[in-house]
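Read-outs: derived from the displayed coordinates by stated rules, not from any lab. In this text, all values refer to a predicted model and were calculated from it rather than measured experimentally. Cβ atoms are built from the backbone, for glycine too; each structure is taken alone.
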Structure P
Amino acid sequence: MEKWVVINTCTEIDDIAKKYGISPIVAGILKNRNIEDPEMENFLSPGPKCFHDPFMLKGMDRVVSVLHDRIEAGEKIRIIGDYDVDGICATYILFRGITLFGGDTDCVIPHRIEDGYGISSKMVEAAHNDGRNTIITCDNGISATEQVKLANELDMTVIVTDHHEVPYEDVGGEKYYKLPDADALTDPKLPGDEYPFKGICGAFVALKVLESYARKYGFMGREDFSELARELTEFAALATVCDVMELKDENRALVRMGLRFMEKSRNLGLKALLECTGMTGKQLSPYHCGFVIGPCFNASGRLDTSLKALSLITEKDPAAAKEKALALTELNESRKTMTLEWSQKAFDAVDAMDDPDNVLVLYLPGCHESLAGIIAGKVKEKYQRPTFVLTDAEQGLKGSGRSIEAYDMYEGLVRADSLLTKYGGHKMAAGVSLEKENLEAFRKNLNDNAALSKDDLCETVKIDCELSVGAADLNLARELTRLEPFGNGNESPLFMDSDVTFISGSRIGKTGNFGKYRVLSKDGRIFEMVYFGNAEDLETYTDEKYGEGAGKKLHSGVNVSYKFDVCYGVEINSYKGTERVQLRLKHYR
C-alpha cells in the first residue's frame with residue numbers, strides 16, 4: 001500500500017522565482033529538495049565551482065605526501081580495488097593518475113568468490129612476494145585492520161583510500177572506532193572529518209587524491225593532467241551513479257559534467273561499450289549508467305572477473321576494445337537471465353510466508369552469490385522491507401542486503417556482530433558472511449532490534465505539488481531539464497492530479513508489458529501519457545475499480561472513460577526534430 005504525500009513547500013517561492021528567473025513551480029521543487037537560496041545558483045548552474053577542496057578530507061595531505069615519497073623513492077606500488085563498478089573505476093583512476101605522476105604501479109582487483117570483498121591477507125602476501133612494497137587501496141581498506149597489520153609486519157607501506165563506514169564497537173551506546181594502522185588513510189566517514197559532503201563514492205575519493213597530488217606537486221596546470229582529469233571525471237561519474245550515491249551537492253555537478261564528457265568519450269573501451277549497448281549518439285542520463293553501462297562492468301565481477309572490465313577500459317587497440325566490449329555485453333545478458341530466475345524464486349519464498357518479517361532474510365541455496373545484492377534489491381522494492389539474500393559459500397553462508405530509508409542496515413549488523421564472521425557496508429546496503437548454523441539466530445536478532453513500524457514498511461510517494469495535466473506544457477518540460485541529472489537524492493519531479501480521464505490506451509514494449517494512453521485534462525485537452533510500470537497490474541486494478549473486463553478494454557484502443565488519481569512526471573518527447581510534451585505515469589489510484 002502506498003502513502004501519497006504532497007511536500008509542497010510554499011514559503012518565499014515567488015521571491016526565489018523572480019531572483020533566479022525560474023517559474024514558481026520549479027522554485028517550489030527546489031525548496032522541496034531543501035535547496036536553500038545561497039545554494040540555488042550552484043544547483044541551477046552546476047560545474048567545477050561546486051567541488052569542495054580535497055584537502056578538507058581528513059588525512060588527505062598525509063596520503064599524498066606518503067604517495068609522493070614512495071614515487072620519488074622508485075618504490076613498486078600496487079593498487080588494490082574492488083570488484084564492483086565503483087571499485088573498478090577507482091582502480092582505473094588511481095592507476096592512470098599514479099602512472100602520470102611517474103609511479104611504478106600495477107593493480108589487482110579481488111575475485112568476488114575466491115577472495116571476497118576488499119584487500120585480503122593473501123593479497124598482501126602476493127604483493128610482498130612480487131616486490132610491491134607499497135599498497136594503496138581504493139573503495140576498500142577502512143575495515144582491513146588485520147590485513148594492514150600483516151603488511152606492517154612485512155615492512156610494507158599501506159595507504160588506505162575508502163568511503164565506507166568506519167567499523168566500530170558499540171559499548172553502552174558509545175562508539176569505539178577501529179581504524180587500520182596504515183601509514184596514511186582518508187575516508188569522508190572518518191571520525192572528526194570536517195569534509196562538507198560525506199556522500200562521495202570510492203572513485204570520487206580516488207579522483208580527489210589525484211587532484212590533491214597535482215595541486216601539491218605541480219601537475220595542476222599541465223595539459224596532460226587536464227586531459228586525463230577530463231577522462232577520469234567520466235569514470236567517477238559512472239561510479240557515483242552505480243554505487244547509488246545521492247545526486248546532491250558536488251555529486252550532482254560531477255555526474256552532470258561526467259555524462260557530457262562520456263557522450264564524447266576518448267576512452268576506447270568505454271566508446272566500444274557505448275556502441276555495443278546502443279548508446280552512441282544519445283544524450284546519456286544516470287539511467288544509462290545505472291541500468292545499461294554499469295551492469296556490463298558489474299557482470300564481469302559477478303560471473304567472471306572484474307579484471308575483464310578493467311582490461312576493457314585500459315585497452316589501446318580499437319578492434320580489441322570492440323571485442324572485449326561485446327564479450328561484456330554478452331556476459332551481462334547471461335546475468336540478466338539468471339537474475340530473473342532467482343528473483344522469482346525469492347518472490348515465491350516471501351509469498352509463501354504467512355506473516356513476513358519486517359527484515360527479510362532469505363536463504364537461496366544454489367543461487368550464484370554474486371546475484372545476492374541484485375535480488376535483495378528487487379525483493380526490497382517489491383515488498384518494501386529491508387532484505388538480505390544469502391546463499392552457500394565455500395565457508396558457511398554469504399550474501400548481501402539492501403535497505404529502506406527507515407532502517408540503518410549497517411547498525412543492524414553491528415548489533416548482530418557476534419553471529420557474523422565478516423560484514424561491511426553502510427545504511428542502505430551491506431555484505432555479510434556467517435556460519436550456516438547461525439542463520440535463524442541472525443534473522444531473529446535483526447528483527448528483534450529493528451523497531452520498524454507499519455508506516456516504515458509502507459512506500460511513501462513524495463509529490464512535489466498538485467498540478468493539472470493541462471498545466472504540464474512544453475515550457476515546463478524544458479525548464480525541468482535544468483534540474484537534471486535525476487537519480488537517488490534528486491528524484492525526477494513528481495506531480496499529482498485527481499480524476500484524470502483515460503479515454504483510450506494500448507500495450508507497448510517488446511513484450512507488451514508497458515502502456516500508452518490518451519488522457520483528458522479538466523479543460524478538455526488531450527495529452528499523451530506513457531507507463532513503464534507493469535501494465536498487467538494496472539489492468540487488474542482497473543477491473544477492481546470498474547468491473548471485470550475493464551482492464552482489457554483500457555488497452556484495446558477503443559474509447560473508454562475511466563478516471564484515476566495519478567502521479568506523473570513531465571518530459572520532452574523528441575522525434576525528427578519536433579519536440580512535444582509527454583507525461584509519464586508513475587503511480588495511480
Structure Q
Amino acid sequence: MEASAPSRVTTGSNTIADLLPRAAEQFGDHPAVKYKADGAWHDVTFAEVGEIAREIALGLIDLGIAAGDRVALLAGTRPEWTYADFAITMTGAVVVPIYQTNSPQECEWVISDSESVAIIVEDAVQLAKVVEVRERLPHLRHIFSIEPAEGAISLEELRAGGRGRDQAELDARIAAVTPQDPYTIIYTSGTTGPPKGCVLGHSNYRSMVDMTSERSSFGGGDDLMYLYLPLAHSFALLVQLAAYDRGTTIAYYGGDVKQIIVELSETHPTYLPSVPRVFEKIYGLVSGNLDAEMLAKAVAVGGQVEDLRIAGQEVPSELQAAYDQFDATLFSNVRMAFGGRLEEAVTGAAPIAKEILEFFWACGVPVMEGYGMTETSTAATTSTPEAHKFGTVGRAFPGVELKIAQDGEVLVKGANVFRGYYGQEGTSFGTIEDGWLHTGDLGSLDDDGYLSITGRKKDIIITSGGKNLTPANLENDLKQVRWVSQAIMHGDRRPYPSMMITLDEEEIVPWATAQSIEDTSMAALSQDERVLALIQAELDRANAKYAQVEQVKRFFILDHDLSQETGELTPTLKVKRNVVNQLYADRFEELYHGH
C-alpha cells in the first residue's frame with residue numbers, strides 16, 4: 001500500500017530556538033493549545049504562546065541564565081511545560097526534562113549529573129523532592145514553580161521580571177543558537193541501569209521534525225492532537241515539536257489518566273500518539289465480550305474494506321454489506337471511543353501485538369507502529385496508513401539508514417542520531433561506530449525495507465538446555481487477555497521458562513464478583529483457585545502457538561500490579577526486567593522447586 005504524503009506548511013526554522021517565534025508569527029490567532037479548566041476547554045493561540053514563552057525567557061536572562069546552561073524541567077504534561085521548554089531553548093540554554101513520577105533520589109541524579117543551574121517544578125509536591133536533596137546539588141542556583149509554592153519563584157514572577165528586559169537581548173540569543181548546539185539532554189528511563197543523559201542537538205530534532213513532515217497525517221486547519229504522554233519522554237516531545245512546526249492544535253489532557261476516554265470524546269482529535277497499554281486495554285475488553293470466531297470474521301471483513309479504501313479501490317457490494325453489519329455493532333463504537341474523527345494513532349515506546357493493530361485497522365482506527373529510541377531523537381522507522389505491514393515497525397524515515405549486524409543487532413545511521421551521553425562518552429551501550437548507532441535491539445529487514453524487532457540483546461533468555469528464547473512474543477499474547485495487566489517471562493539458565501502475571505483490577509474484580517467470589521482484594525484473587533484456573537486456560541491457549549521448549553510451564557500471580565513508584569516500570573510503562581527479577585527472585589525460585 002503506497003501513496004505519497006501530502007505536503008505540509010512548516011515554519012522551516014533553522015533550530016528549535018527559532019521554531020516558536022516563527023510559529024507565533026506564521027500561525028498567529030490559530031489555537032495552539034486547548035486545556036481543560038473548571039469543566040470547560042479553553043484555547044491559547046500561537047501568538048499568545050509566543051508571548052508567554054518570550055516573557056519567561058527574558059525572565060531567565062534577567063536572573064543570569066546563560067547560553068549553554070542546563071535548566072531542568074520537572075512537571076507533568078500541561079501547557080506550562082511547553083511554555084517553559086520553548087523559553088529555556090530560546091535563551092540558548094539546554095532543557096533537561098525530568099519525569100514527574102521520579103523519586104527525590106532519581107531527581108537528584110538527573111539534576112546533579114547534568115549540572116543544572118536552575119529547575120522549573122510543577123507544584124509544591126515536586127518542589128519538596130528538590131528541597132529534600134538540595135544540599136547535594138551545588139550547581140543549582142534557582143528554583144521556579146509553575147503553581148505558586150513557598151520556597152520557589154512562581155512562573156508569574158519570572159514572567160514579570162522579563163517584561164522589563166529588552167526584546168533585542170532575546171533576539172540575539174535566538175540568533176546565536178546554531179544547529180550544532182545541544183538542545184536537550186534527555187535521561188533514558190533506566191531499563192539497563194542508571195539513567196544516562198542523551199545529548200541531542202538542535203540539528204538532531206530539527207532533522208527529525210523535517211522527516212516527520214514528509215509522512216505526517218496532521219497539519220493546520222481543524223487537525224487536533226490529543227496529548228497525554230509524558231513530555232519528559234522523547235516521543236511526546238517530538239510530536240509536540242512537529243505540531244508547533246505545522247500549526248496543529250494540541251489538546252493537553254487534564255491530568256487524570258482515567259478521564260482520557262472522556263476527554264477524547266470531548267476534543268475529537270484527528271491524531272493520537274500513545275503507548276500500547278491504551279490499545280491493549282480496549283482490545284482486551286472487546287475481545288473478551290465477543291465470540292472468537294465472530295471477532296476473527298469482523299477483523300477479516302473490516303481489514304479487507306480498509307485495505308481497498310486506502311488503495312482507492314471499489315468495495316464489492318457483498319463485502320460492503322457484511323462490513324455495514326459489523327460497523328453498526330462494533331466498528332462505529334470503537335471509532336467513537338476515540339472521539340469519532342481520528343485519522344491516525346501512533347504507538348511507540350514498547351512492543352504491541354500484531355493482532356491488536358489488525359483489529360483497530362478493521363475498525364477504521366489506523367494505529368501505526370514506529371520504532372526508535374531517545375538516542376535517535378525519538379524515531380528511526382515509521383508506518384503509515386498507506387504503507388505498512390502489521391508485525392513490522394515500518395521502514396526507515398527519509399534520511400535514515402538501517403542495517404542488521406552479523407549478530408542480529410539493529411544499527412541506525414542518520415542526522416537524528418544523538419551526540420553521545422553527557423559525561424559518559426566511553427559507555428558501551430549505544431556506541432556509535434563509523435556513524436552507526438548500535439541500538440541493542442535485535443531485528444531483521446525484509447526485501448521491502450520493513451524492519452521487524454525480535455527482541456533486546458539483554459532480554460534474550462537462554463535456558464539451561466541452550467535454547468535461545470525471545471520473551472516479548474508470548475508476553476504480548478498474554479497481555480491481550482482482558483484479565484491480564486502484565487506478563488513477564490523468566491528462565492535464563494533455567495530448565496524451562498516460567499512467568500509472573502499481574503491482574504487488571506478493573507477487569508478481574510467484576511469477573512470475580514460475577515463468580516460469587518466474596519473476597520475480591522487483589523491479594524485474595526492472586527491466590528484464588530478459580531482465578532488461577534482462568535489464567536492457566538489463557539496461558540494454555542497462548543502456549544499452543546509455540547514449540548514445546550518455548551512454552552511457559554509454570555506461573556504465579558502477583559498480589560499487586562507493577563508501578564513506576566516501586567521502580568518496576570519506566571514512565572512509559574516498560575517493564576524493568578532487572579528490577580522485577582531481583583524483587584521477585586524468591587517467587588520465581590519457588591516455581592522450579594521439585595521440577
Structure R
Amino acid sequence: MDTTPRCQYAYEALFERLTPLIQSLYPAEDAQVLAQQLVAATGIQEKDCALPQSHESHWDESDIMVITYGNTIKHRGEVPLQTLKKVLDKYLKDTVSMVHILPYYPYTSDGGFAVSDYEIINPDLGTWEDVTAISQDYKIMADLVINHCSSEHKWFQAFIEGDPYYVDYFVVVDPTTDWSEVVRPRTTPLLRPTLTADGEKYVWCTFGHDQIDLNFANPKVLLDVMRLISLYIDKGASIFRLDAIGFLWKIIGTPCIHLPETHQAVQLMRALIEYRLHDAIIITETNVPKKENLTYFGNANEAHMVYNFSLPPLVINAMLTGSAKHLKSWLMSMPPAQMGTTYLNFIASHDGIGVRPAEGMLDAEELQNMIHTLQSFGAQVSWRNGANGEKHPYEINIALIDAFKGTFQGEDHYQVERMLCAHAIAIALEGVPALYIHSFFGTENDYEALEKTQHNRDINRHQWQSDSLATVLVDSHSLHHKVLTKLSDLIKIRKKQPAFHPNATQFTLHLPDELFGFWRQSLRRDQSVFVVNNVTDQSQVLSLGQLNLIDMDEWKELLSGEMIPDLYGEFILEPYQSAWITNRW
C-alpha cells in the first residue's frame with residue numbers, strides 16, 4: 001500500500017508544530033530553515049514519517065524501572081556494562097522492564113553529570129554495543145545532561161581558544177550584573193572566571209565550576225543536542241531523561257528556572273523525538289515543589305513522565321512518625337495525569353532525598369526532626385543557598401534501607417518491614433514505579449566511599465563486586481536476600497493487576513492517620529484494588545465497612561492470599577503490613 005500521502009501529511013504537520021515554537025524561541029532565525037535543520041539533525045525521514053498518537057500511553061502495569069550506574073556491579077576481567085546485563089538477567093529479569101543507566105559517557109566530576117564527551121561510552125564501562133545489547137531485553141533510559149557540559153568538553157575548549165563557531169555556546173555574564181534572583185541548587189559561586197583567547201570571561205555555572213551551562217538561546221546548541229539524541233536512538237535508547245531541565249534558559253532579572261522558554265524548548269524536543277521514535281518517552285528531572293514540577297506535563301505536549309519528587313520525603317516521614325497525615329493530604333491534592341502522561345514513582349535514587357519537594361507540606365520543625373533522626377542513622381545533609389545567601393537543606397543523603405532503621409523513637413527491629421511497606425505504597429500508586437538498584441539489594445550506607453571522596457551522595461552509590469553480591473543474595477538469612485526476595489514477590493503480584501495500570505483511576509481513602517490507603521480501579525473498571533498500609537509499629541484495625549467492597553463480588557487480599565468473608569468485619573494489619581484487597585485475581 002502506498003503510504004506517501006500519509007507520510008507527507010505527517011511531515012507537513014511536524015513543520016506546523018515546530019514553526020511557532022522556533023519563531024518564539026529564535027525570532028532572528030528563518031523558522032522554516034531552522035526547522036529543516038532540526039528535522040535533519042534528529043534523523044527524521046519523510047518516507048517514514050507518521051503522526052504521533054495524541055494521549056497514547058507507552059506503558060502498562062507490567063512496567064517497572066530500575067535505576068543504576070553502569071558500574072554499580074563489577075566483575076574482574078569484564079566491562080561493567082556486560083556485568084550489569086548479566087546481573088539484570090539473573091536477579092531482575094522477571095521484575096523490571098525499563099533500565100535507567102545513569103550517565104554512561106566520559107566525565108570529569110559530579111558522579112557522571114559533568115560530561116566530557118557525549119558521543120562515546122566511557123571506556124571504563126564498555127562500548128555502545130554493550131548498551132545496545134541491554135536494549136534488546138529492556139527499555140533503556142538515557143540521560144540527556146544538556147543543561148551543562150564538563151569544562152573539559154571540546155565545545156568549551158573551543159570556546160576558550162576563541163573559535164568563532166563556539167563563541168556563543170556558553171552563557172557569558174558581566175560579573176557586576178545583579179543575579180540575586182537566580183535560584184541555585186548549590187552553594188558554589190554562580191560565575192566562573194575563564195581566561196580565553198579573547199580575554200577573561202565569566203561563564204555561568206549553575207551546578208559548579210566544572211559544569212558549564214550551555215546557551216540554548218543559540219540554535220546551534222539545540223542542533224547539536226538533537227544530533228546526539230538521534231545517535232542515542234540508533235544505539236537503543238527509547239526513554240530520555242532531561243536532567244536539570246528547569247535551569248535550561250537564562251534571562252537576567254529572573255529566577256532563571258522554569259522560564260516559559262524552557263517549556264517551549266521541551267515542547268520542541270518532544271516534537272522532534274516522538275516523530276523520530278513514535279514510542280519514545282521523555283521524562284523531566286525537576287527536583288522542586290509539586291506545583292512547579294507538574295507544569296512539565298504541559299498540555300500533554302512536554303514530558304510524558306515527571307518524577308514524583310514529593311513521594312520520598314513524605315513516605316519516609318510517615319514511616320518515622322507513624323502518621324500518614326501529610327502523605328494523605330498530598331495524595332488528595334495530586335491531579336490525575338492525562339492519558340499519555342504519568343508519574344514516575346520512586347523513593348530512592350542515585351541522589352539524596354530531596355527536601356524542597358516537601359516544602360509547604362512539612363513545617364520547619366517536622367523537617368528538622370526528620371533530618372536529625374536520619375542523621376542518627378548515618379545520613380549526611382547537602383545544602384543550597386537561599387535568595388539572601390542563607391543556607392537551606394537541599395537533600396538528605398542516606399541509603400534507603402538505613403533510612404528505615406527505626407523511628408523518631410530510635411532504632412528497632414522493623415527495618416525490612418518498613419522497607420517493604422514503603423515500596424508497597426510506591427508500587428501501587430498511580431504511575432510507573434522506579435526502584436534504585438541498591439534498594440533491590442538492600443545496600444547499606446557506604447561510609448568508606450564517603451570518607452574517600454568527601455561527596456555526600458557517595459554514601460548511597462556503593463559499588464558491588466559481583467561475587468560478593470552473589471554471596472549475600474544467596475544467603476537466606478541476610479538482609480540483602482530478604483529485601484530482594486520480598487520486593488521481587490511484591491512486584492510480580494503488582495504486574496498482574498490491571499488496576500495498577502499507571503493511568504488507572506485513583507482515589508484517596510479517608511482512614512485514621514495510622515493507615516494510608518487509596519483505591520485503584522482498572523481502565524475497564526472491572527478490577528478494584530483497595531491499598532491499605534499500616535505506617536506504625538503497632539497493630540492496627542481496619543474496619544472493612546470503610547471500604548467500598550461491593551457485596552456482589554468476592555474479595556481477596558493479594559499479598560497474603562487471604563479471602564475476605566465478611567465485608568463489614570475487621571482486618572488486622574500488623575506493624576508496617578500492607579494489604580491489597582481486590583475483587584479480581
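Among candidates P, Q, R, the computation of FRET efficiency 1/(1 + (r/R0)^6) of positions 14 and 142 (r between Cβ atoms, R0 = 30 Å, to 0.05) that gave 0.85 used structure R.
The value 1.7 for distance in nm of label points 7 Å out along Cα→Cβ at positions 318 and 486 was derived from one model only; which of P, Q, R is it? Traced to structure R.
In this comparison of P, Q, R, the computed figure 76, 64, 51 for Cα extents along the principal axes in Å is attributed to R.
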